[in-house]
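Below you'll find the structures, each written out as structure tokens.
What follows is calculated from the coordinates using simple rules that are stated; it is not laboratory data. The structure displayed is predicted, hence computed values, not measured ones. Cβ atoms are built from the backbone, for glycine too; each structure is taken alone.
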Structure P
Amino acid sequence: MPIAQLKFLLTMDGHRQDAKVKTELMDAIKANNMAPYYEGLCKELKWQLDSDLLSKMKKANEEELKRLDDVLEDAEKNLGESEIRDAMMAKAEYLIRIGDKEGALTAFRKTYDKTVALGHRLDIVFYLLRIGLFYMDSDLITRNSEEEGGDWDRRNRLKVYQGLYCVAIRDFKQAAELFLDTVSTFTSYELMDYKTFVTYTVYVCMIDWLFAPHYRYYVREMRIQAYSQLLESYRSLTLGYMAEAFGVSTEFIDQELSRFIAAGRLHCKIDKVNEIVETNRPDSKNWQYQETIKKGDLLLNRVQKLSRVINM
């Protein structure tokens, strides 16, 4: 996951030419001989491809894959199902380590079919979920996040994976619930360290490779929450007071409130002449009355349908 964060930073204007970040990413690529990942990265970031480096890494990949294939072949001829599964797993793990997404997915699926124990199957699902999160492949995550069963530790870890996916699809409430369930028993260190997990749990949204697509949405929702909290304390207050409270101009707060009022997100109205904001929160008893009438109508309709069925 640190590699995904480094790549994300290099796509941002403020870090696009950051030599330190680029060096850190390239060091990780070289250390793991990530030839397939390096090729894709150069295309995506429009980098000049180092042909010599790529050839060197590809050669190292071919040698290691041949060794792993030999181990697998020997296991199939001379050993049992458990050893065959371990050899297949080792190859799949190596493919994902070098950034060969499609090759790794194929290898993991073959290993999954050879695996009987539910716990080991869940371990493969975790790998598939990590691949999905690394490449932000929503379809891959969705198909594998519904896996159930396993021991307590694996179910606990699965909640962290599901929470991260909820963040990626803006379901922050569900993400917070899943994170809070696991904050005291966190063991998913293959995803992130505990400090990062606590940060995600506390904020649930921050500018990061995972959250970047949603930061405007998050900031807007937080502003609505802040305005609502201030307005709840008053029946009316001036635009100037609100602007001063939030450190913005009167014109900005006027436009901001107008937009949120029109969208039905804030229950108030603006007196343009006197520059006053008046709250008009819906009366709770009136709301409960309307809700009772609505649900009562639904109940009556169902009773009438039931009575017609019984009469027949």
Structure Q
Amino acid sequence: MDVSNLLAAQASKFQSVTVEKDTPLDVDAGFLTVTDHNPIDEDSYRSNLEEYLKSTARDGIQALVAALYVLPTESSVDGSFAKLPPPTTQLPRAKPLPKPKPLTKWEKFAAAKGIQKKRRDKKIWDEEKQEWVNRWGRDGKNKEKEDQWIHEVKANADVDFDPAQEARNERKSRVAKNERQRLQNLARAQAAQSEREQRKEELEKTLAATRTSTASMGKFDKKLEGDKKIRGVKRKFDPTEVSAEKEKQASLAVLSQLDGDAKRAKIEKGTGDDVVNVRKAIRAVSKGKGGVALGREVSKRSKDSGKSKRGKR
């Protein structure tokens, strides 16, 4: 029995997994994108647009799936995952390149003189111990004179002179001096403006207010030579690119607000956990008899209690 015709008919129902085009498709597995650089077939596009779009999309997806099956996989509890390679497509920047920040006077002076900012290390090499020790703090190198076992004392020193205590006092005085200088620098930086600077700032504010006090808010006024442009309110927009952690925090903040509004609305409607359901409470106390029967029973009990009190008198 010749089954070649049956096999050919069955195979014709399924399309080939290989995509053959004049210009090969550009597959970027890192971004999971496929770019087709082939020109559009106008006859197929005009005759049957829907079929042409489906065929083009099918070829792109088939090429992407074939590229994914070639990638190395990693097994996990949820199944196998393909490790995507780094993207090859160069995406344009959302914002222009930042301009270089101009150097300050000190930075220019330091560059001209070859001065480099170098932070002192916390550790220092001790030649005697042959190990790295702290420069300050516990077991610091600055306490070496206080802890050494022998000291050189001058001949005219007092009888009760303690070289270790003297070294400690000198170290404490240096620490106090540094702290005093630090506080002076802070006070100098936070000092109030001089009377001349305050007056100048007030004049600038008054001048800016008068320039915008006309009917056109200063837009059509005559500009004097040397007048600076009035700076308006500078609007600050959120960056278009944020980290995943900040985006997560913003989403959680929105969800927490929605949760609070839902609970608040639930309590206002009387369906919250803190609101007593009167109908349910009456049904439970009256054992299903209802509010009318419960009222009669309560009034009957009150009458019986009144009679018993009068009888006792």
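Here is how the numbers come out for the structure above:
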read-out: If helix-only ellipticity at 222 nm (-39500 (n - 2.57) for each DSSP H run of 4 or more, over all residues; to 500) is computed and equals -15500, the structure in P, Q; value: Q
read-out: Answer label among P, Q for the case where semi-axes √(5λ) of the Cα gyration tensor in Å, calculated from the coordinates, equals 51, 32, 15; value: P
read-out: Parent structure of the calculated result 7.3, given that distance in nm of label points 7 Å out along Cα→Cβ at positions 68 and 180 is the read-out and P, Q the choices; value: Q
read-out: Distance in nm of label points 7 Å out along Cα→Cβ at positions 52 and 140 - structure with the largest value, from P, Q; value: Q
read-out: Structure responsible for 1.50, with Cα Rg over 2.2 N^0.38 Å, for residues 236-299 alone calculated and labels P, Q on offer; value: P
read-out: Distance in nm of label points 7 Å out along Cα→Cβ at positions 36 and 124 - highest-scoring structure of P, Q; value: Q
